[in-house]
Structure P
Amino acid sequence: MTPIPNLNIVPFVSVDNMMKLILKIGIEKFLTDLAAYVEDDFLRWESFDKTARVAAHSIDGVIELMPASDHSLYAFKYVNGHPKNTREGRQTVTAFGLLADVSNGYPTLLSEMTILTALRTAATSAVAAKYLAPKNAHTMAIIGNGAQSEFQAMAFKAMLGIKNLRLYDVDPAATKKCTANLKKFGFDITPCGSVEEAMHGVQIVTTATADKQCATILSDNLVGAGLHINAIGGDCPGKTELHRDILLRSDIFVEYPPQTRIEGEIQQLPEDHPVQELWQVIAGQAQGRKSAGQITLFDSVGFAIEDFSALRYVRDQVRQTPFFEELDMLADPDDPRDLFGMILRAA
């Protein structure tokens, strides 16, 4: 099944079909292939129109629109973040996205992005760690064992060979869930009773907590020389995970500084505090890890180009599969000027 040439029909990848596509490709291959698309787009970072996401904040959470374009394709993602949702049996984060042809404005793909965002976040984390993590890293702590945790573990296994995991969450049930989901993938997993215990002997730590508040998930005394910190939980104003002193001892790498200075860990620092853009490291214009003792911090808040990459990847993979539906989404009158007549003829 391939998309038919009728331009008013838009391929739609539902949650069910996204899961089928992932399982057909294989989770690790999906992550490594998606990471390659992310890396390719970071290499041409300067060719993109870029803007910080447009956010509507409330006491309960945030709803955001994330657009990006390379002048050939345009993409946007709608995404929310509502930490209280888990108490109501709902996802903290949900999303959908659209890819369109810039030359005519017609959509070429509509897709669920709740699952896809989890995959692209993990893939981007692993891309960053490829350049920033210490060589021969073998053990990672994951602090926060919610919906993102397994994806992070799988991406770091697929791309960096990480197989030793130390897991901690304030809710032991989350750690139990994560352990059960990952046990068949060849990990050596140690559930931990505290952040301090989880940090023992690790070279990489991923913080992925959900509470919408300034918090100290990781304190300065727990961060030793040579550690790579993958901080992905802080993603909006007023929400952080790391003690400020950690930032002052780290070399900080970010996606898009104007967005990260508002939403990331570096919102705790002066606006002129030096940071390095990840795309420049990937492109060879800046150095990533410089020494074994260096503390590196990927202050990741998620950026629209990563969603652009994810949608582009899914578009390319789904074409020769049955894993999409055909949406009659765009009006297509015989005479483009006669939209009203099209309604009348439908009677």
Structure Q
Amino acid sequence: MSTDQQTESGTEGHGEQNTRINVADGIDHQVAMVMDLNKCIGCQTCTIACKSLWTEDGGSEYMYWNNVETKPGEGYPRGWEESGGGWQSDDHSDRETGEIPSEEEYGRAWEFNHSEIMYEGSDEPLRPREGAEWGPNWDEDQGAGEYPNSYYFYLPRICNHCTHPSCVEACPRSALYKRAEDGIVLVDQDRCRGYRYCVEGCPYKKVYYNTATKQSEKCIFCYPRIEGEGPEGETFAPACAEECPPQLRLVGFLDDEDGPIYKLVEEYEVALPLHPEFRTQPNVYYIPPYAPPQHTDDGETVDVDRIPRQYLEQLFGDRVNEALDTISRERQRVEQGGDSELMEMLQDKNPAQQYRLEVFEDG
């Protein structure tokens, strides 16, 4: 991608400062999402909502544009964090060559004993017949640590619709692009020839190859929904957000200075990108998990983090320490009877604030 356009503004509430919003050159506004990992219950409702809406056709059986994986864990596809891709330099001049995951790393489709149970009266449990060695969320709830201080948390993932998407730069046919009105990264199916350089280039492995159509596919941020293409012409947030039972996702625009996403990312700095060292500048952000401290076998609390800060630094970078400290400070303020704009934003269930998708329509 070319150089960024920079927008400077003062902010209030968390402290007066100058903020520089990075929006890719040629992009009017950048759509973004914030996920609060403290709310995710691992129910996979978002996964099923996305799967049933977008990836039911031939060749896409293995695709999960949205997935929820347990951390610590190997994720989907297996080992994606070590598969390479992204950029080697901050000026985005040198891409890092990544790997294309194998079918085994995504997880082969399993054959289940449906016929025995549904038609032959078998009392055996529903299970794969054979060959089940890996699949999406195979290591669900496994986590790390030892009793009584074992730990895990859930990490929902979609395409990050990055400001500097390495998948876009990897394609020799310019089949992948960021659309001007909102920065959503899409695949032009008329130009795609299935070379899979985009799969190789994405460090998050959120571009998929359809073996039936011989073309790449990926999350489209449910753009028909946010454009109001439903039967009533209404605007809706992406299905993964709307269908989430605990409502852990905020959807809007990074450059909407009156919205919660701008405040969480740019002002309070508690919403962080996943693996910032990939240098793609993701536009999906996470509120890091906040867990109670460890305790002894006798149940006494000890001043040791249950989720090691070192592990969270591996996921979200060094800024996670300041983010967690800010959350802790604001929680204590509320516990002592004070007000906290940050805590109010993280608990707001007003759809008008959760999904600010029409704010720039008159601009």
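Read-outs: derived from the displayed coordinates by stated rules, not from any lab. All values derive from a computational prediction rather than experimental measurement. Cβ atoms are built from the backbone, for glycine too; each structure is taken alone.
Of the structures labelled P, Q, one was used to calculate FRET efficiency 1/(1 + (r/R0)^6) of positions 244 and 324 (r between Cβ atoms, R0 = 35 Å, to 0.05), giving 0.95. Name it.
So the calculation was done on Q.
Between structures P, Q, where is distance in nm of label points 7 Å out along Cα→Cβ at positions 84 and 252 highest?
Working: P: 3.0; Q: 4.0.
Checked P, Q; max of distance in nm of label points 7 Å out along Cα→Cβ at positions 84 and 252 sits with Q.
With mean count of other Cβ atoms within 10 Å over residues 108-115 computed per structure, which member of P, Q shows the largest figure?
When mean count of other Cβ atoms within 10 Å over residues 108-115 is computed for each of P, Q, structure P gives the biggest number.
Out of P, Q, choose the structure whose coordinates give helix-only ellipticity at 222 nm (-39500 (n - 2.57) for each DSSP H run of 4 or more, over all residues; to 500) equal to -5000 when calculated. Walk me through the intermediate numbers first.
Details: P: -10000; Q: -5000.
That value comes from structure Q.
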